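Pasting the structures in now, so scroll down.
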Structure I
Amino acid sequence: MARVTVIIPSFNHAKYLRECVESALHQTYADLDLFIIDDGSSDGSPELVESFAGPRVRTKLLGVNLGACTAVNYALLNTDSEFVAILNSDDAFLPNKIAEQVAVLDSTDYGAVFGLPQLIDEEGRPFDGHHDFKLLFSAQPMSRWERMKKFFGGWNMLCHPTILIRREVYDRVGLFDERYRQLPDLHLWFRMLQHYDILVEPVERTRFRIRDGAANTSAKSSETVSRNAFELTTIRRLFADLPQDMFEAIFEKELEVLKLGRNLPQALRLGNICVSTQHPSLKRLGLDFLFDGLPSQTVAAGQPAPTKALYKNFYNLTGLFGGRD
């Protein structure tokens with residue numbers, strides 16, 4: 001088994017697949033193999049995938065479209081390389097990507113190393129149009145707690161196809177959650193950063209293709225915007241269950257400014273943080289946290305009655321922005 005396995009989930013990208021595969025095979029780092037999983041393509045990709053099979057390339061045809069998370073999870077369950085890279089079948093690696101990232105992981109204890117994408121258009125030319133990715137992905141140095149706070153605010157900033165990750169990370173935090181379609185990577189990063197530091201290099205590592213007609217899975221549409229909002233909310237909810245010391249490291253400034261001490265349940269602390277923001281979606285989520293953190297009964301349940309101001313404040317907040325879109 002090679003030290004590095006490049007996992008390529010393939011779906012209806014026959015036009016780009018050869019460039020993708022060759023960019024991995026022609027890396028300056030030689031101790032790697034490929035695992036290509038075709039996810040029920042209907043454009044001739046399965047035949048092309050099988051044509052690559054050889055000593056350094058394993059292939060699997062799923063036969064039906066099950067989704068990228070399922071395809072990647074299948075590969076992860078069937079490989080035990082020390083390091084794993086993920087390459088979408090319409091993207092391509094730059095030549096030194098693997099060699100230089102292996103060197104980083106060999107000399108540090110980072111759980112994963114990322115880089116920046118080189119944006120290209122449908123035909124592989126430099127992308128010169130407007131796109132959110134030009135502003136989203138960043139190599140700005142930050143602690144993992146600062147990055148977790150960015151996640152809570154809805155900013156991913158990590159480009160998945162640039163990753164080289166230790167296999168042990170998946171063994172420790174689990175595979176991709178297949179209930180997510182837009183944000184399975186963000187959900188994984190949330191779990192990973194609870195245990196590992198990461199590095200984002202200020203270097204372009206992967207040719208990331210911006211498809212015409214918003215054909216990328218992450219492209220904005222009414223459907224993806226709605227799904228993204230739902231999935232982000234499910235991830236934000238997980239912050240309320242973080243270990244106390246980790247929670248306080250992430251929200252240190254907010255806890256100090258709002259004077260939210262450890263005497264309050266963590267759900268109440270996070271709820272107050274949310275409602276103090278200017279984001280309507282966070283304000284509404286904050287109400288849910290406050291609702292969860294307040295006892296349903298006080299004196300009747302034989303508990304000391306908490307300060308009634310907590311309830312009065314909650315009632316006022318629900319009157320201000322408790323309505324749903």
Structure II
Amino acid sequence: MPQNAIVETRKLTKVYRDFWGRQKKTALRALNMEVRQGEIFGLLGPNGSGKTTTIKLLLGLLYPTDGEAFVFGQPAADVVKNERIGYLPEESYLYRFLNAEETLDFYGRLFDLPSAKRRTRAQELIEKVGLKADRKRTLREYSKGMRQRIGLAQALINDPDLVILDEPTSGLDPLGARWMKDLIRDLRTLGKTVIMCSHRLEDVQDVCDRIAILNDGELQAYGEVQTLLQDHRRVELRASDLQLTDELRRELEEVLRKHGGKLDTIGHPTTTLEDYFLRIVEESKAHPGRRFLPGAESRQRGEGGSTSRIAEKR
């Protein structure tokens with residue numbers, strides 16, 4: 001394996017067969033991929049593309065039909081290496097009649113953590129995932145978002161070097177999704193390696209350093225997110241403290257024509273819906289009692305202000 005690689009696959013292939021041994025489905029075909037130490041790696045693809053099969057092969061839950069997979073320099077089939085891995089499946093298999101503290105104590109026992117360390121680690125993680133006030137409630141009383149939080153806590157109970165997250169923001173509202181993404185970035189800051197599967201592409205774009213895109217069991221794209229998303233046929237220009245006028249548009253078009261290009265679009269930049277939503281929520285907390293006034297946005301726009309918040313005291 002390369003010196004800084006945590007995970008490496010070499011022509012990794014998995015063929016599912018029926019009861020009589022006949023080939024039923026090629027779930028993964030000759031996958032060559034590596035995940036480097038300390039990065040957040042996104043594994044993407046539509047349903048049935050081979051993502052879950054890849055994860056199960058890395059965890060040693062499945063055996064490859066052909067090729068090899070290595071984790072921490074050891075064959076993936078060697079389950080001893082799983083002591084250094086934390087795994088959050090898409091659907092957490094948690095005991096509904098245990099509370100948060102009992103759940104983490106149970107998983108801590110699976111890793112043979114001493115009793116004192118289990119208690120300390122459990123309290124740290126419960127606070128980290130924001131469940132301190134609900135730590136005594138049984139998991140059957142938890143919402144899906146709360147179960148996702150305790151699922152992440154159990155994935156971190158052994159202080160793993162590699163964390164595998166399958167749909168980590170599933171069931172979370174926008175505030176919870178932002179919290180989850182911040183926590184994933186914190187894991188990278190701590191030197192941990194993260195493999196993340198998600199159908200929410202905006203989440204992957206926000207946090208991942210590199211990605212691999214699978215389709216029908218084959219690798220279709222692989223590399224750094226920013227490099228893959230660049231459109232080299234276009235140039236983007238942003239400026240501040242400018243009023244958009246016809247004269248400005250004409251002069252820009254003239255400059256671009258001089259260099260063999262053309263002006264496709266010009267206008268004021270937009271933010272993302274997620275950032276906008278979070279800003280509105282924070283503003284409402286800072287100014288309790290204010291509300292939006294329908295019909296006032298045109299007046300605010302005419303005054304050159306933002307139309308995001310037109311409010312009055314109730």
Structure III
Amino acid sequence: MVQAFTPFKKPPFSVEEQVALLKSRSLIIKDEVRSRAALTFIGYYRLSGYMIPFYDSPRENHVFMNGTTFDDILNHYEFDRQLRLICLNAIEKIEIAFRALVSDQMSYIDKNSHWYENQVYFKDLEFHSRFINKLKGEVGKPLDVLPTKKDHKYKFIDHYHKKYSYPELPPSWMIFETLSFGEVSFVFRSLYDKHKKQIANHFGQDDKILSSWIHSICFLRNLCAHHSRVWNREMSVPPKLAKLYNSIQTAGRNNYFYGFVVIIKILLNKIDPNNNWIAFLDSLFRKFPNIRVQQMGFPTDWKEALDSHITH
């Protein structure tokens with residue numbers, strides 16, 4: 001069956017036309033100067049994701065519910081922006097801890113600074129081959145002799161190549177500083193289970209659970225780093241449910257932001273028992289009292305539930 005395509009014919013609108021369009025859809029705009037500035041420097045399309053819950057039925061008509069103001073939209077956007085910053089602060093600790101554990105534990109197991117070159121540790125040999133070839137192309141030589149002349153940005157890589165003639169690639173602890181969080185996650189997932197279990201034990205988790213959680217946190221990290229909406233979003237990479245936490249990590253909420261709050265709290269408690277993750281969230285929620293956290297999967301007793309069911 002041949003798919004029928006509809007040509008895109010929507011014309012671009014000026015900021016003034018965008019303001020007029022929103023007004024025609026019953027949005028109350030009290031401060032046109034502020035609204036024009038927001039549409040200019042944030043953009044209509046980015047803000048449109050925060051408009052959807054304010055549409056009257058049927059939502060396809062894009063008509064706003066009675067009393068909805070442009071300030072309502074901006075407040076939700078600003079809440080989401082600050083939420084992403086809090087998330088990045090927490091995820092940074094998890095990312096650094098995870099990359100250090102994978103590199104250091106595997107180096108210790110192999111008693112070798114270049115363990116990652118040994119395919120005996122990898123069940124996914126195709127991934128390992130691509131991984132090593134990628135490393136050789138990006139950090140396998142000093143900057144001035146790289147075939148692509150690509151600036152790999154890492155002075156310590158240049159220093160290694162200028163001081164040491166062998167091995168071709170730097171040691172694990174240098175290599176893992178050049179990898180993205182996602183790449184570290186893929187390395188972990190490609191290891192044999194017995195090695196993953198040794199790493200996962202440091203987080204007090206099953207290796208399959210940890211693999212899923214790290215994958216989900218990578219997804220959230222990318223949303224935050226690329227300024228994508230977290231509020232009121234159904235996550236396409238939800239974390240697996242762990243039996244140990246089935247009282248708080250419920251299936252109906254793990255594919256919304258609350259599910260990520262739970263796993264971040266669990267992992268942070270292992271890394272930094274004195275973390276303020278929940279306090280930061282609670283402070284933000286109090287700052288924006290009109291935000292309905294239930295739209296992100298939060299139960300009404302979320303703080304008490306997390307405090308009583310997650311131990312250090």
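Each value in this text was obtained by applying a stated rule to the coordinates, not by laboratory testing. Quantities reported herein were computed from a predicted structural model and do not represent experimental measurements. Cβ atoms are built from the backbone, for glycine too; each structure is taken alone.
Given a computed value of -10000 for helix-only ellipticity at 222 nm (-39500 (n - 2.57) for each DSSP H run of 4 or more, over all residues; to 500), which structure among I, II, III does it belong to? Before the final figure, lay out the partial values.
Details: I: -12500; II: -10000; III: -17500.
This figure was derived from II.
Out of I, II, III, which one gives 42, 21, 18 for semi-axes √(5λ) of the Cα gyration tensor in Å as computed from the coordinates?
Numbers: I: 42, 21, 18; II: 42, 31, 17; III: 42, 27, 18.
Only one of I, II, III returns 42, 21, 18 for semi-axes √(5λ) of the Cα gyration tensor in Å, namely I.
Using P(r) over Cα pairs in 5 Å bins from 0, in percent, for residues 21-164 alone as the calculated read-out, with 2, 9, 17, 19, 17, 14, 12, 7, 4, 1, 0 as its value, let me know the right label among I, II, III.
Clearly, the read-out refers to II.
Which one of I, II, III has P(r) over Cα pairs in 5 Å bins from 0, in percent, for residues 77-260 alone, as calculated from the coordinates, equal to 1, 7, 13, 16, 15, 11, 9, 6, 6, 4, 4, 3, 3, 2, 0? Walk me through the numbers before you get to the answer.
Numbers: I: 1, 7, 15, 19, 20, 17, 12, 6, 2, 1, 0; II: 1, 7, 13, 16, 15, 11, 9, 6, 6, 4, 4, 3, 3, 2, 0; III: 1, 7, 15, 17, 17, 15, 12, 9, 5, 2, 1, 0.
For P(r) over Cα pairs in 5 Å bins from 0, in percent, for residues 77-260 alone, the value 1, 7, 13, 16, 15, 11, 9, 6, 6, 4, 4, 3, 3, 2, 0 is produced by structure II.
Can you tell which of I, II, III yields 5.1 when distance in nm of label points 7 Å out along Cα→Cβ at positions 125 and 285 is derived from it?
Attributed to the structure labelled III.
A value of 10.3 was derived for mean projected area of the Cα convex hull in nm², for residues 61-140 alone; which structure in I, II, III was it taken from? Display every interim value, and only then the final one.
Values: I: 7.7; II: 6.8; III: 10.3.
Going through each structure in turn, the value belongs to III.
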